[in-house]
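J.: Read through the structures below before going on.
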Structure 1
Amino acid sequence: MEIMNKENWTKWEPEPIPSFPLYSFEKIDTDYWYRFAEENPLLHVQIVLIYLIALYILRNFYMKDRKPLEIRPILFVWNLSMGLFSLFACFRMSRELILVLSWDQGFYKSICVREGLHMSSMFWGILYVWSKVFFLADTVFLVLLKKRIHPFHIFHHTLATIIPPQIMPLGEPIVRWFATVNYFVHAIVYPILALQVWSS
C-alpha cells in the first residue's frame, strides 16, 4: 500500500452537483485556506497555549476574590448563536453526506473514496476548523461564572482546537463525518444550554 506524502498527494477538487445549490458567500478561495493550514501547523497550538495561560490568570488572579459576573444575557445570546450556526452548518454538510451515503457502497465511499465533494462542504469544513477557536470562549464563561471546570472539558477543547487544522490540508473524505457529526451535536447542545440560561 502506498503511503501518502507531499510528493504523491493531490488536492481533492469539488464536483458540481446540480441538485445542491451553492450560496454566494460559500464561494471562497479554498486553496488559500488549505495552504494557510499547511504553512501554519503550529498556529492552533499557540492559540491553545494562550487559552490555557489566560484561564490560569483569570481563575487564580482576576476572579479569585470576585463574585461571579452577571453575564447571563451574553451567555444566552452566545449559546443561541452557536446553536443556530451549528444547525445551519450541519444542514449544509449533511446534504453532501446523505447524497454520498445513498450511492452504491455509500458508507465505504463516504469514508474512503474521494467522490461527491461539494464546494459548500469545503466552506463549512474550513469554518469547522476555525469555529473551534471561538468555542474556547465556553471555558472563559465558566471561569467568569466561577463554575467548576472538569479537566476533561479543557482536554476536549484543547484537542478539538489542535487536531482539525492538522487534518484539513489532507482533505480526506472521513473529515465530512467529523464535521457533520460535531455540528449536529452542537446544534442540539447549545440551544439546550441557552434554554438553561434563560430559565435560571
Structure 2
Amino acid sequence: MTLDLSKFNSLYLDSRKSYAHHKIDLPETIHAELKQLFDTYGLSSLDQGFLWVLDPIETKEDYQPWFNYLARTEGYIKAETTYPFMRTAFGDVFYFDSTDYGEISVVTNGGSNISLNGYLNRSLAEEDYLNDSHFHHLFKIALERFGELNCDECYAFLPPLALGGEIDEQYLQKVKLKEYLAILSEFLGNEDTEAG
C-alpha cells in the first residue's frame, strides 16, 4: 500500500528540522508505507517540536513498558515486535507492529489502533483533535514559556496525573524524555518493565 502524505506534507514538511543524520536501521517488520515516512522525514522534529519522527530501534526500550502493558491487558499487539515511529512533545507515542498501527498516551495511559493514512492526513490536521488528544494548545504555551525542545526532552505535567497532577498549564515543565518515561512507567506496574 502506498502512503498518501499530501495533506501531512502540506502541514508539516516545511517545518521539518533534522535532529540526527545517521542511517536508520529499520526493523524487518516495517511496513512499506511507513518506510515512505522515514524516506521523506528521516529523524526530524515537526511543527517546532510538536511531533518527532523516531528511530524505532533506538527508542523501543523507552516505550517497552507501554507495549508490554498493551500486550497483557488488550492482547492486540505483540510487545516484542512493536516499535515506536513518532512521538509528541508530551512523549505520547505512535507505534507499529507486524500488522497494525496505534497510539499510546503516556500521560493518560490510553491507547487505540489507528489507520496510518487517516491519522496522518486527517487526525493530525484537525486542531480540535490535536488539542483534545495531544494537548496542542498546551504545547503552544509550553513552547513560549520554556522554548523549543531538544530531541532528548519533552514537556510534562508534573506531578504526573497518577500523583495528583492535572492536564493544566500550571503543571507544565520541560524535562528529559528518558527519565520522564521511566518515572511514568512505574505507574504501569513493575512487571511491565520486562519484555513481554
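J.: Out of 1, 2, which has the highest value for mean count of other Cβ atoms within 10 Å over residues 157-164?
T.: Sorting by mean count of other Cβ atoms within 10 Å over residues 157-164 in descending order puts 1 first.
J.: As an exercise: helix-only ellipticity at 222 nm (-39500 (n - 2.57) for each DSSP H run of 4 or more, over all residues; to 500), calculated from one structure in 1, 2, equals -21000. Which structure is it?
T.: Answer by label: 1.
J.: From which structure (1, 2) was volume of the Cα convex hull per residue in Å³, for residues 13-60 alone calculated, if the value obtained is 79?
T.: Traced to structure 2.
J.: Please compute relative contact order in percent (Cα under 8 Å, 6 or more apart) for structures 1, 2 and give me the label with the greatest value.
T.: 1
J.: Here percent of Cα pairs over 28 Å apart has been calculated and equals 36, so which of 1, 2 was it run on?
T.: 1
J.: Comparing distance in nm of label points 7 Å out along Cα→Cβ at positions 21 and 45 across 1, 2, which is largest?
T.: With respect to distance in nm of label points 7 Å out along Cα→Cβ at positions 21 and 45, the highest-scoring structure among 1, 2 is 1.
Every number in this text was worked out from the coordinates using simple rules, so none of it is lab data. Note that the structure is predicted; figures quoted are calculated from it, not measured. Cβ atoms are built from the backbone, for glycine too; each structure is taken alone.
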